[in-house]
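Values in this text are rule-based calculations from the coordinates and carry no lab data. These figures come from a predicted structure and were not determined experimentally. Cβ atoms are built from the backbone, for glycine too; each structure is taken alone.
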Structure I
Amino acid sequence: MLTGSLVLVAEDQIFIALDLALAVEDAGGEVAGPVASVKNALALIETRPITAAILDSNLTDGDITPVATRLLEASIPIIIQSGVGIPPELALRFPDLVVFIKPYVAADLVSKLEVLIAAK
């Protein structure tokens, strides 16, 4: 369960974003967002106590590297989800990232996020 967790959802495809948000809420978590841009994701990180994050690899204003880096440097667990893979710079810097390739089942992704949070 994600009870007590605030999960940042950064995804620029609205139906996927809503599906992820509902899956987080169904698992007892609270959603920060969803947001569709790097700028808005970074703003939420600065203003909310994010517990974990689900990040699309590419948002409306660029790739997710700045957001993922900020979260990982703060030891906040993340899952990257993408239809095309992750940015090369991010893969090189953080080779052990958990990546879900679209399409996937949102509940499976949230279950993995629960494991990452518990392991923190």
Structure II
Amino acid sequence: MTTPFTGDRIILNDLGFFGYHGLFEEEAKLGQRFFIDLQCGVDLSPSGETDTITSTVSYASIYDVVKAAFEAKRFNLIEAVAHTITTALFAEFPDINWIILRLRKPSAPIAMVSGEAAIEIHRVRPN
């Protein structure tokens, strides 16, 4: 096994979702856009050698799991959303060794001139 957060990875950036996550009543009622940047540590050697989808983790399947976990329920904290997504990905894909997930909330209800609120978590597959 490689050192966590090094080596081959599957990368999906700017996955956009609409959700009702947040602490404030307005967020629960109105909802807002969220964006996810995701890196999954996967040995890509087998798929590079065989050129078959069965030798890797499908980007489309990763997206489906992320979407289902994101939409599973309403969360107060984006940290909980990110945790739920990484847990679901590890459960679904045994070939994923580690995950870096950034969850961005561009319309966070705080006074900013520009920019976004975001969290980033780094997780290694539990033993």
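Can you tell which of I, II yields 21.0 when mean count of other Cβ atoms within 10 Å over residues 29-36 is derived from it? Source structure for this number: I.
One of I, II was used to compute distance in nm of label points 7 Å out along Cα→Cβ at positions 37 and 53, and the answer was 1.6. Which one was it? This figure was derived from I.
Suppose helix-only ellipticity at 222 nm (-39500 (n - 2.57) for each DSSP H run of 4 or more, over all residues; to 500) works out to -13000; of I, II, which structure was it derived from? Derived from the structure labelled I.
One of I, II was used to calculate mean count of other Cβ atoms within 10 Å over residues 13-20, giving 16.4; which? Going label by label, the one that fits is I.
Comparing mean count of other Cβ atoms within 10 Å over residues 21-28 across structures I, II, the highest figure comes from I. A value of 0.91 for Rg/Rh (Cα atoms, Kirkwood Rh), calculated from one of I, II, originates in structure I. With distance in nm of label points 7 Å out along Cα→Cβ at positions 45 and 61 computed per structure, which member of I, II shows the largest figure? Going through I, II one by one, distance in nm of label points 7 Å out along Cα→Cβ at positions 45 and 61 is largest in II.
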